[in-house]
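Where a number appears in this text, it was derived from the coordinates with a stated rule and is not lab data. This one's a predicted model, so the numbers in the text were calculated from it and none came from an experiment. Cβ atoms are built from the backbone, for glycine too; each structure is taken alone.
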Structure I
Amino acid sequence: MKILLVAGARPNFMKIAPIIREIKANQNGLQLEYKLVHTGQHYDFNMSESFFADLGIQKPDFFLSAGEGSHSEQTAKIMVAFERVCLDEKPDVVLVVGDVNSTLACSIVAKKLLIKVAHVEAGLRSFDLCMPEEINRMVTDSITDYFFTTEQHGNENLLKEGKPQEAIHYVGHVMIDNLLYQNEKVLRADNESFQNAGLKASLAEYLFLTLHRPSNVDNPEKLSHIISALNQVAEEIHIIFPVHPRTRKMLDSFDIKFSANIIQLKPLGYQEALYLWKDALGVFTDSGGLQEETTGLGVPCFTIRDNTERPVTVEEGTNTLIGTTGTNILAAYDSLKKGNIKTGSMPELWDGKAAQRIVDILIDDIASL
């Protein structure tokens, strides 16, 4: 079986990496011939050698140079370039992850060329059609052949949408596979290998913040209210804030001011970010991945959103949805300060073996042909 593995953004590579490592380690993995496609969707598409070395994978075999643009422009550029790759490589399966534009674009191309589609993180739903990612998830799952799900809610959503039971595979979460892999490396590493080791050592307690979702950062009034609340929190505790380029652009455009106790950093690599957030008193974020990763390591997480496509992190994990108002952010910090936090538990099959299950299913499918 020949597989094209598709990634378009840094989190995609973190989800693909465990699958590549498992294919290499699996004694039957020789039955799977794979190549890695980087669509270039992410702003930092010229990733360094060290980025791939940290993940334990090779550099991509194909780089499609999608770059920036509107959702339509970006999707169209990826589709045109990826079609050429598919026509040349003639894969049996195209495996996509997550919910970015690359996920959608490459799935459509594959299906129109009669190539099977495998979707890792299938079935997740926020039920919020204002989110571009929700459109990507729904459309991708409408044409997927192998549904690899991360939580039971994903299975339930797919069955309600009429997907066949035999095509749905509850495998756990490759993001947790990668988290556990990277956490071991961070624990073994010399702290001096991390640029912000001195910063971390100087802070007895701190919060970790990420903020990038368009619904939060593109609206000047909403963003101002969020930062105003965080400035009030920062009067009592330092906040480490690696600033996404999109967010930086908006902050500068709206001329929003920060407390001196909000420590703004440039975007961080995966290991450096993990080194900082894993020991934070709490994480405030609007990211999808951090909701899961904080649950994976038992760190309190407060999600600055009104909904989540990852409900298991709220029901079983350490995540709390707090909405986007300044009042709610302040209330969440007050609860954290008083020790009123969720301890959470690890969801079923979040054990670091999701990639192994995915590869085994694909190999079994070969044997059945």
Structure II
Amino acid sequence: MAENEVIVDGEVVRCIGCGAKVQTTDKQALGYTPESALKKGIENGEVYCQRCFRLRHYNEIAPVSLSDDDFLKLLTSISDTDSLIVYVVDIFDVNGSMIPGLHRFVGNNPILLVGNKLDVLPARLKKTKVKDWLRQQANAAGIRPVDVELISAKTNLDVDRLLDQIEKYRQGKDVYVVGVTNVGKSTLINSIVRQSTGIKELITTSRFPGTTLDRIDIPLKDGKLLVDTPGIIQPEQMAHHLVGKELNLVTPQKRIKPKEYQLNPEQTLFFGGVARFDYNAGEGRRGFTVYAENNLFIHRTKLENADDFYTNHVGSFLTPPSEDDKDDFPPLEGHKFKITQKSDLVIEGLGWITVPEGVSVSGWAPTGVSVLIRPAMI
């Protein structure tokens, strides 16, 4: 028996909506129920976890995180279906959004790849280039999508077009929406629900049957299902190292405004305390363009002092992380590159720095977070 399980009359209390074991200690875990709600539920004989309660009464579909093994079991079951897979990734964290082995678990079902957070990309960035980049990254992971779409679930940008594409490719089949946590999958699902059912048709008790631990079944007009699957936890995401306001300072919230920096060799840029960029060597002063959250603090210093500067100021001058969280924040790991053509150095989950040809540079990110080079998008 787990320490946080609720026992009444010798039996484990389970949510009658999804079957999860009810617990009152971890808000992010399955079965969480506030103690006040638990008491009322026991009195009424109907105990719902917070997720099911909000689904039933507010038609809010909250994200659920399962272990890798549980999620892979769900993916394996998808391979036995005849369906369309809508695979949602974060444009700013493509590698962190990749589900390892996805192509092996969905069988012969077609995959429609969806890049979210289109609304924060710089205005000059052409969508065709982003689509090509996403397709290349998917191909490198063994995924061959039938098409690639870009949307903003937050602002509903191009969601109508995505719905048309879903109809085009599903051909009367069920639709499974998959993705890792923090890519905006649940926001997209809620947007689809609003546009597909119309808010006036929603009723107090949930219209969505099958609200089990592993899926939410949303009926489509032709009787088929749109299935929302829980997000798999991907520890390599930048988002897993930050919370609340700290995450908002790192993750782009509005359309990115490029920042130009003229750097001399052996100069460093710190992005708060979460990342770092070094201009190691090159022919004199060169221009570098930063594409990251507009409110993220960026500090320039000398490369020779960078290590000591970070040690002395992370959590105070260099934030996020905060003073309270700096001890739990992973160390920054460096990745060195020699640039032979104009390129973007991408720090997954943060953004990118456009780098001129003929220089040596390094990108630093929390251990496990990807840093990579791609041809310049702009």
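Out of I, II, choose the structure whose coordinates give mean projected area of the Cα convex hull in nm² equal to 20.3 when calculated.
Details: I: 17.6; II: 20.3.
Source structure: II.
One of I, II was used to calculate distance in nm of label points 7 Å out along Cα→Cβ at positions 176 and 192, giving 3.7; which? The structure behind it is I.
Given a value of 22.2 for mean count of other Cβ atoms within 10 Å over residues 32-39, point me to the structure among I, II it was derived from. Computed on structure I.
One of I, II was used to compute helix-only ellipticity at 222 nm (-39500 (n - 2.57) for each DSSP H run of 4 or more, over all residues; to 500), and the answer was -14000. Which one was it? This value belongs to structure I.
Of the structures labelled I, II, which one yields 16.1 when mean count of other Cβ atoms within 10 Å over residues 312-319 is computed from its coordinates?
Details: I: 21.9; II: 16.1.
Clearly, the read-out refers to II.
Comparing structures I, II by mean count of other Cβ atoms within 10 Å over residues 288-295, which one has the largest value? Mind dumping the intermediate values first?
On the way: I: 25.1; II: 18.9.
Once mean count of other Cβ atoms within 10 Å over residues 288-295 is tallied for I, II, the winner is I.
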